[in-house]
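Structures are listed in the sections that come next.
Rule-based calculations on the coordinates, nothing more; no lab input. Values in this document were obtained by computation on a predicted structure and should not be read as measured data. Cβ atoms are built from the backbone, for glycine too; each structure is taken alone.
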Structure I
Amino acid sequence: MSEQWNAPKAIKKLREIPDVKICDALLDQQIFSGVGNIIKNEVLWLVKLHPETTIKNITISKFKKLMKKVVNYSFEFLQ
């Protein structure tokens with residue numbers, strides 16, 4: 001939720017860990033500070049991405065959708 005957070009930078013960091021499951025990567029507080037189990041589960045469901053999908057198997061368009069939903073859902077969750 002910080003204005004310093006940068007989606008392209010987050011995608012770059014994710015690409016550096018290709019064998020990690022997206023469910024684990026979303027909980028990495030160095031990349032997605034503040035994302036917990038509820039946000040992780042809801043976002044993955046919204047973008048129709050299986051939690052055990054590895055980073056290397058996610059398309060760039062799916063990454064973009066994921067980043068947008070993480071930010072939007074985090075703000076919705078706050079309210």
Structure II
Amino acid sequence: MIGYLSGVPLLPAFMIRQADDRFIGEMGDPIVVDSTKPTEEAVQAATQAFAAQLEDRIRASPQLWYQFYPYWRSTS
């Protein structure tokens with residue numbers, strides 16, 4: 001929503017843990033929120049663009065990610 005209202009691109013940032021327990025900061029690709037589209041559509045597209053970049057980071061280092069709460073409820 002900030003990108004939509006301001007017209008400024010969003011710049012995703014990620015902190016990646018290294019083997020020696022230090023962190024390296026990585027910048028993602030800028031996300032431009034298209035303010036010519038309806039608000040909900042533009043924000044949804046920008047959110048999906050961020051999710052795609054996050055997916056790439058998780059796929060590259062899945063051992064660094066942990067779900068801190070039950071995401072899916074058990075069916076049993």
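Here are the numbers:
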{"read-out": "Origin of the value 2.6, where distance in nm of label points 7 Å out along Cα→Cβ at positions 6 and 62 was derived from one of I, II", "value": "I"}
{"read-out": "Computed 0.75 for FRET efficiency 1/(1 + (r/R0)^6) of positions 22 and 54 (r between Cβ atoms, R0 = 25 Å, to 0.05) - originating structure among I, II", "value": "II"}
{"read-out": "Origin of the value -11500, where helix-only ellipticity at 222 nm (-39500 (n - 2.57) for each DSSP H run of 4 or more, over all residues; to 500) was derived from one of I, II", "value": "II"}
{"read-out": "Computed 36 for relative contact order in percent (Cα under 8 Å, 6 or more apart) - originating structure among I, II", "value": "I"}
{"read-out": "Among I, II, which structure scores highest (criterion: Kirkwood radius over Cα pairs in Å)", "value": "II"}
